[in-house]
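Values in this text are rule-based calculations from the coordinates and carry no lab data. Just so it is clear, the structure is predicted and the values come from calculations on it, not from any experiment. Cβ atoms are built from the backbone, for glycine too; each structure is taken alone.
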Structure P
Amino acid sequence: MGGGKLNWTDIQEISIYEFMGQKFIGLKLEDTDHFMSQQSGLKKWLMRMNKGMVQAPVNIAQSAISISLEELYVMMVSTWQRARE
């Protein structure tokens, strides 16, 4: 379920982790509360639930993408680092 647009500068950290046998890319945000305030209904509720269960409020599951998680991670970190310079 999409959570909306994030700017690269909104991201504090990008990591790969595993939860219940599934791999994810997790995005820790500079201001999680602000991002969550922009969500509505079910999305906001799911993000609150995720916040207590997994490492990051925004997550990309391997099952949701067609390339390897590691390949996407490398692309994301490279772009994120350039945006922060």
Structure Q
Amino acid sequence: MSTPRDLMIVALDVAPGRFLDRGDLSLALAGAEAYDLLRAGAVRLEGERLAARTCPEPEDRLLAEAAAALVREAPGESLPDWLWR
């Protein structure tokens, strides 16, 4: 199971009467996806920028889609821009 799916399961298990802000959850899921891309070797951090790497396509379909959406031209995309996209 991927990190974003794990995080979603935790987010759904919120105590009664408590709510998660949609923007916070979206940002947390994007961060989890960035972590999985780093772990898969599809991207590396160069300062605050994501630099796409050539690697085998991830087996996870959603992670493969995220890897395909990475900016491939130098200097890459800033991490904050990618998280909020």
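Determine which structure produced the value 34 for relative contact order in percent (Cα under 8 Å, 6 or more apart), calculated from the coordinates; the candidates are P, Q.
P
Suppose helix-only ellipticity at 222 nm (-39500 (n - 2.57) for each DSSP H run of 4 or more, over all residues; to 500) works out to -15000; of P, Q, which structure was it derived from? Working shown, then result.
On the way: P: -12500; Q: -15000.
Source structure for this number: Q.
With mean count of other Cβ atoms within 10 Å over residues 27-34 derived from the coordinates and found to be 13.9, which of P, Q does the value describe? This value belongs to structure P.
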